[in-house]
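See the structures that follow.
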Structure I
Amino acid sequence: MFHMDFMSLSVINRSLELSKGFESMVRSDLFLCAAPLLRLQLDNLLRYSALWIVEKPDEVCQQALAGTPIRKLKDRSGKKMTDAHLVAVLSKDIEWIKPVYEKTCGYVHLSESHFHKTLLSAENGKVSFGIGDKSKPVPPESYEEAVAAYNAVTTELLTYAQGWLETKSGYASSNT
């Protein structure tokens with residue numbers, strides 16, 4: 001068993017729980033709760049994919065599992081694996097990563113995204129706000145876009161997990 005196995009299982013478990021939560025929030029029409037879960041799923045992809053740009057993935061897993069944040073560790077070129085760096089690396093092959101990352105960060109941190117959901121109108125010097133059930137409804141296209149992005153992130157994540165299984169299978173084959 002490798003440290004990479006523990007990391008992989010942790011990522012898959014987190015992904016499954018996030019997916020259940022995301023589906024529940026979308027079905028409950030709670031976009032402001034669903035969007036940050038998309039960002040967390042993207043976090044899974046960023047950090048898991050980081051293991052493919054380091055010299056010794058199993059050692060990086062060991063450090064991460066011991067509590068060292070991945071952003072403090074370095075890739076094989078000596079760069080710290082911050083979100084910005086991981087987004088830049090993944091964006092070379094997956095062009096939609098950067099815009100999805102930027103947009104979903106706006107839902108994790110209090111931002112204009114939250115303000116626009118609350119503001120109903122601003123006309124003739126009067127401002128109207130809605131809170132809870134009275135807030136501005138999110139257009140169906142926004143939900144469709146979020147679900148498509150969630151599925152794309154999850155598919156990429158599973159591609160990396162499959163890559164690990166194939167790599168590990170190769171280790172077993174070479175030792176027999």
Structure II
Amino acid sequence: MPYVYHRVPSSPVGQMLEPLNRLKETQPELYAQHTRKYQGREWLLQRQIERLGCLWNDVIHTSPVPPQRVYAALRQAGWQKRFPTAWYRIDVVTMGFSEANTVIYYSGSHPSQARFEPFAIEKLADMDTLPAATFAYYRQQIEAGAAPLLFHQVPHILHRGALPIDALETIRVDVVS
């Protein structure tokens with residue numbers, strides 16, 4: 001079965017996993033907390049996803065790379081800090097991901113190189129490993145004493161719509177300190 005992954009929020013609210021812009025209206029404090037990760041990249045908050053007719057924060061951001069692989073790469077690159085341990089494993093078939101409500105985002109090494117492509121389940125199998133550029137980025141950030149962005153240069157699966165939390169499987173990543 002094809003899966004994508006989304007980190008379980010530290011303080012889940014409600015019965016649905018919702019895009020950030022919905023939280024702006026319903027949970028402004030939580031919205032403010034989550035938008036802090038865009039510091040220095042505020043332009044992303046206004047980025048248009050033309051294929052879906054919405055903004056960057058009108059979608060749920062997921063990764064085709066299992067979090068266990070992300071964590072292993074971080075450790076191999078020298079990361080010694082805490083790693084999020086609870087993740088939703090989302091079955092894209094059961095949750096109705098399709099070309100009509102989901103796109104694949106490829107970031108490129110510069111914002112001008114970014115592109116959005118139609119979602120296709122068949123493409124997920126080729127996206128479940130970290131790109132070499134991501135591992136190099138992890139090393140560079142860790143050596144500089146900075147916290148790396150977990151999914152830098154990793155294709156994102158962007159889904160327009162909310163997902164029922166009770167239909168999502170929660171998995172844990174073993175964190176050894």
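Nothing in this text is a laboratory measurement; each read-out follows from the coordinates by a stated rule. The structure presented is a predicted model; accordingly, all values stated were derived computationally and were not measured. Cβ atoms are built from the backbone, for glycine too; each structure is taken alone.
Of the structures labelled I, II, which one yields 20.6 when mean count of other Cβ atoms within 10 Å over residues 31-38 is computed from its coordinates?
Label of the originating structure: I.
As an exercise: helix-only ellipticity at 222 nm (-39500 (n - 2.57) for each DSSP H run of 4 or more, over all residues; to 500), calculated from one structure in I, II, equals -6000. Which structure is it?
The read-out comes from structure II.
For relative contact order in percent (Cα under 8 Å, 6 or more apart), which of the structures I, II scores highest?
Max of relative contact order in percent (Cα under 8 Å, 6 or more apart): II.
Kindly point out which one of I, II the value 13.2 was derived from, the read-out being mean count of other Cβ atoms within 10 Å over residues 7-14.
Derived from the structure labelled II.
Suppose you compute distance in nm of label points 7 Å out along Cα→Cβ at positions 15 and 119 for every structure in I, II: which one lands on 2.2?
II
Taking 16.9 as the value of Kirkwood radius over Cα pairs in Å derived from one of the structures shown (I, II), identify that structure.
Comparing all candidates, it corresponds to II.
Which structure, out of I, II, was distance in nm of label points 7 Å out along Cα→Cβ at positions 63 and 159 calculated from, if the result is 1.7?
Matching structure: II.
Comparing mean count of other Cβ atoms within 10 Å over residues 151-158 across I, II, which structure shows the greatest value?
The maximum falls on structure II.
Starting from the value 14.5, 40: which structure in I, II was Rg and Dmax of the Cα atoms in Å, for residues 55-126 alone calculated from?
The correct label is II.
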